[in-house]
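In what follows, structures are represented as structure tokens.
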Structure 1
Amino acid sequence: MPGPVWDHDDPADSQRVIHNIDRLVWSLAGQARGRQVPSLAVVRRWHAACYAGCTLPIPGYAGRFRGDSRVPELVGYEVGVGALQTDGMPYRVGVPSADVRAAVRRLLTQIRSAVRVLDPQVPAGHRPTAQAELETVASLAAAVHGEWIRIHPYANGNGRTARLWAAWVALRYGLPVFVRVKPRPADADYAISSRMSMGRPPDFQGDHRAAGLFFADMLARAVNGR
């Protein structure tokens, strides 16, 4: 049976979470030249690392996807954001918990395909300088971030793990982390584009176009020192 609900951090853990994420980003930076694509287990460890030493409603929530039968409280755990609509569901909804694991696996396959194309254009140890290459990196970061938000694999912490993915993309191609992981960007465009990346029944499809524009602007600002 799903629950208890975990939709915010314990305020007492705020600085610990920031510290944990800073260490995790530092680790991603150190691994970037190796250009490994994270496995299912690794992305789950990212989430667990974010919450190391923190107070959670259920300890098993850390590093486990919604629908994971090893944590009974995550079975049937559905998530959404925004006001309830006429059909009784929130404005935007994560994919059904029973579909989360398969959806993450598909995303990892798509990421591997995308980097196989982009990696030869930007060799390890180099950074893109051409505008087209920068736009491609921003587009990839936005797409991966948006799909992670669309899936909403965890009971909580989906936004920050999506931004960790954006950091992973940037660092892989020698670029600065241009979307802050924690706290989340204060820009209203980020919040709006993130919501647009989520879907609703019956198809649960998101729209990542606004995220693409926002990420391209953020990367341009980071690269140009604005």
Structure 2
Amino acid sequence: MEEVPAGTKLALIEAAGELFAAYGFEGTSVRAIAEKAGANVASINYHFGSKENLYTEVMRYVVYRGRSLTPSVVVEADARLDTPEGAAEVIRELVKADFAAFYAADQPAWYGRLITRSLLDPTPPLQVVVKQIFEPDHEALKVIFMRARPGMTADEARFWAFALTGQVIFYEFCRAPVLLHLKRERYDPAFLDAAAEHVADSVIAALGLPRSVSHEDADTYEDAVLGAGVQK
């Protein structure tokens, strides 16, 4: 379970995140972060040790805030992965948890900008971010896919993990053109639910796993798609 920051530590994380998203790691000074957070410069060293460590904690906060389920947790404790039906359920739940966290209605706009910028404009501490945040979940996803489809190689599982992650973050990278295409100012819950179902269904079907959706769920899915103005 990720520690939930509070007080000055949380203020510094949120201030730093907004500034990192706008100006990048190199373009943001510790003094600017402290001023925006209403704290003194020494508090950054006290809570994080360095600007690099603060950046890592900001990324950790953004990635894990609001996530009810992660691959690392699932792979350690969910026995459903031992059956095709159970594995399909787990994959669907992971996708929905990602969408719920990454596209939450109360999520500040700088979250998406920071993630996009960090991937397109690599920063000095990105190596630490990848090792501590990205790799554990990526490796867990590989195990999930190999358990879901026995005989899958580690290399095949790696590409499936990339594919699932890529489909989820597509809606952040391409937010502006997608919203222009939909003629909307923001994503609505029905569209996000339909998008999550589509991502989950595409992965589950490609893996040859059963799509265990009840008639009621199927109706809800179709209503969500049609209500979002998307042609099936």
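Nothing in this text is a laboratory measurement; each read-out follows from the coordinates by a stated rule. All figures in this text were calculated on a predicted structure; none of them were measured in a lab. Cβ atoms are built from the backbone, for glycine too; each structure is taken alone.
Figure out for me which of the structures 1, 2 the number 8, 34, 38, 17, 3, 0 belongs to, where P(r) over Cα pairs in 10 Å bins from 0, in percent was derived from the coordinates. Walk me through the numbers on the way to the answer.
Details: 1: 8, 34, 38, 17, 3, 0; 2: 7, 29, 31, 22, 9, 1.
For P(r) over Cα pairs in 10 Å bins from 0, in percent, the value 8, 34, 38, 17, 3, 0 is produced by structure 1.
Here Rg/Rh (Cα atoms, Kirkwood Rh), for residues 89-176 alone was calculated and came to 1.03; which of the structures 1, 2 was it taken from? It would help to have the intermediate numbers written out before the result.
Details: 1: 1.03; 2: 0.99.
Source structure: 1.
Upon calculation of helix-only ellipticity at 222 nm (-39500 (n - 2.57) for each DSSP H run of 4 or more, over all residues; to 500) from the atomic coordinates, which of the structures 1, 2 produces -22000?
Working: 1: -16000; 2: -22000.
It must be structure 2, since only it matches.
When FRET efficiency 1/(1 + (r/R0)^6) of positions 9 and 41 (r between Cβ atoms, R0 = 25 Å, to 0.05) is compared over structures 1, 2, which one is greatest? Let's see the in-between values first.
Values: 1: 0.60; 2: 0.95.
When FRET efficiency 1/(1 + (r/R0)^6) of positions 9 and 41 (r between Cβ atoms, R0 = 25 Å, to 0.05) is calculated for 1, 2, structure 2 comes out on top.
Can you say which of 1, 2 returns 12.8 when mean count of other Cβ atoms within 10 Å over residues 113-120 is computed?
1
3.3 is what came out when distance in nm of label points 7 Å out along Cα→Cβ at positions 105 and 185 was calculated for one structure; which of 1, 2 is it? Display every interim value, and only then the final one.
On the way: 1: 3.3; 2: 1.5.
The correct label is 1.
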